[in-house]
Structure 1
Amino acid sequence: MMRGMVLAIETSQRNASVALGALSLEVKGGACMSEPVDTSDRNIEDVLPAIERLFTRSQVKREHIGALAINQGPGGFTGLRIAHAAAQVIAQAWSIPVVQISAAVVAREAAVLSKSISADQTVWVALAAKGDGCWMARVSNPHQGNDLPEHVGVLDEDHWPLGAAEALIADEHLPASWREKARVSAVSIIDLRPSAEAVLHVARRQLARGHHVAPEHILPVYPREAEAVRLWRERQGPN
């Protein structure tokens, strides 16, 4: 069992969790064990305690972990920072690689696991709504050879990318105008419910392809340029 497990962290949304499962795709069933992360109190950081609880329940030891996987974002600013900070500390201390997975890919995988969509269905994922704009990404069947989102960018309602009968994964912040557009376009909206189990399932495929990074190279993905950076550039003016 040495180094044969993956530890997954999902804190991009309010319903955060951590999970453990076999690293190899050859392990039948791909079963995993998960533990919720308490996010009810912003003054309490529960990611590391949740990992310890999970280790205790599963009787897995630190030396069994061969890789760590996280949702790269977009997502909640604080949640992403906590996950990336924890991942860096753990991965460096345990000398293991990190798998970073797009929030759009995690969203699709979670929808497949919950049977909200079929395993071969292509979906669009809308995140980080602001005004009438959303960060959008198209995610296809991963068995086509990758787990990367396509057509990534911030779009407004006038650039609606979905066709009839396509599915959209979104959270409760999806603008009302987008919901109306989906209704008129016969597009079903699936609730965004990322999970550490979904992160783990994608990570196993990525690791099988040799896709991982050193912990010092991990960075969260934000949908838009930070406001402080934008204001700084405006003050500096053109070079």
Structure 2
Amino acid sequence: MLHLGPHACEEALARGELQMLRIAPTVWARQAKLRAAAREAGVPVHQEPMESLDRRAQGQRHQGVVGEGASLKLDSMESLCRRVKDKGPGALVLALDGITDPHNFGAILRSAAAAGADGVVFPERRSAQVNEAVVRASAGTALRVPLVRVVNLGRALEELKEAGAWIYGLAAGKGSTDYLNEPFDRATVLVLGSEGEGLHQKIGEACDGLLRIDMPGGTESLNVSAAAAVMLFRVLARRKG
């Protein structure tokens, strides 16, 4: 797996997943600290022309730094459900229904990592996948949170219910309640849909409750990555209070 940009490479190095570091001559001196850390960890460092890095990155922005690492390791539903059971009321999981834009996906993963989420569940189909663009959009933090890719998101939500979680779908309109009134005092799964379609009908029906973020300024809705951040940190704030 490629890691594009210095931040993504720093994250991969910290996790012990960086296997090769390539740096363009134009930023070689500027990346002295990263080079030293990589060499100390036994990671080979090569100077490579910017044109070559552009080809490796296949058009993605890399700021003259490209790392190579092991293939992405995904978590399992079994492991996630066990974690939810063990943490009980403190568990917090995100489920993504139809988030196809890699930049939104990456930004959501960055918020999930910052909030210490226990996992992010996403489907094999109708979803962005965790690739170089997503990792870069997350500022390299995407792999800090356990990622679970599933065939059937509805079935995954049922498994999380069986593990003791309460499933909240984020949806405006009839039947939804203000997220500010929810105590989030039990294991929580937050389900977010795409900006265009929202939650798919069957996924919405699988939720135990629907929450909305009211918009007093008149804006119709938040970007889905912004909504994810709002919801995640609201859960943490309520649990602290």
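What follows draws every value from the coordinates through simple rules; no lab data is involved. All figures in this text were calculated on a predicted structure; none of them were measured in a lab. Cβ atoms are built from the backbone, for glycine too; each structure is taken alone.
Odds and ends about this structure:
- Structure (1, 2) behind the derived value 4.8 of distance in nm of label points 7 Å out along Cα→Cβ at positions 48 and 208: 2
- Of the structures 1, 2, the one that 3.7 was derived from, the read-out being distance in nm of label points 7 Å out along Cα→Cβ at positions 56 and 128: 1
- Among 1, 2, structure where relative contact order in percent (Cα under 8 Å, 6 or more apart) as derived comes to 24: 1
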